[in-house]
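These notes open a run of structures that come right after.
Just so it is clear, none of the values below were taken in a lab; they were calculated from the coordinates. These figures come from a predicted structure and were not determined experimentally. Cβ atoms are built from the backbone, for glycine too; each structure is taken alone.
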Structure I
Amino acid sequence: MIQHTVAFQFKPNLEEGDIRAFFCAARALSEIAAVEEFEVLKQVGKKNSFEYALSMYFETQHAYEAYNNHPQHIAFVENYWLKQVSDFIELDYVRSPDV
């Protein structure tokens, strides 16, 4: 199981309607067959500048790659992410039984 998380902040001066449209399009990513347990998260801590995060799980590396190459994901990146996000960090984890 792979947990894919991306924490991010929006570009300054985005209008509220643009942010709502972003999250509407982001939530639609959960409709892609490979996506499991999709969540939108809001930062409440003060230890970094990221405002929000998207998190989801994939059963296999192949499922993650299918999502990454899915036309709906590619369109989201091109139409929303690149235009509205100023900074982000992407984290991909698997559970480690050895630690």
Structure II
Amino acid sequence: MELLHTRGVEPEIVYYLENPPDAGTLKELTRQLGCSIRQIIRSGESVYGELGLASRNLSEDDLIRIVIENPRLLERPIVVHHGKAAVGRPPENILSILQEPS
């Protein structure tokens, strides 16, 4: 948060546990991040192993449904700015998206 504030960005905070993202939102986030849903799933969560998410037989839609049902699996924070997104771990990851669009 400090990194954002020092650059004059006032974020809108989405509390993903209270308001889990829907499929459309997750698809848009992966598009903005330039990755698959699998790349923003937290493999260290116990539910990851319990649900067998390491299986490569799960489709993108399967994984999106599982993340909707288990939002703790979603990597966080994810910062969206000017149509681009970055995972904020480490916080320096977001610097590239904070530049104003040309």
Structure III
Amino acid sequence: MDTDSGPQKNVGLSPERWQEYRVLFRKLGLTDGFARHKDTPSAVFFYVQCEGSAIDGDCKGLAYSDKPLAPTKNSLDSMPPDGTFFEPLSPNWYLFRWVS
């Protein structure tokens, strides 16, 4: 919600709720935020580490989804081709890696 010009308005979160999220993110070490994506509407992505830019980036984190996510891999350690890949952790939870 925070931008260079101040807090964004009308994003569906009260300032109090946003502050709660900020405290939780700090406790978890989630410095790069969270997001939802149109191509995986059931998932919430929690970004742990991002390098590069929006054009040439590599992001890793956790994803929660009440529906199965694909494509899955047994390991996300090696550099996958462009796209988003998931490694199942437990029911509804995944590691993800997004490469562009």
- When I, II, III are compared on relative contact order in percent (Cα under 8 Å, 6 or more apart), the highest value belongs to I
- For distance in nm of label points 7 Å out along Cα→Cβ at positions 41 and 73, which of the structures I, II, III scores highest? III
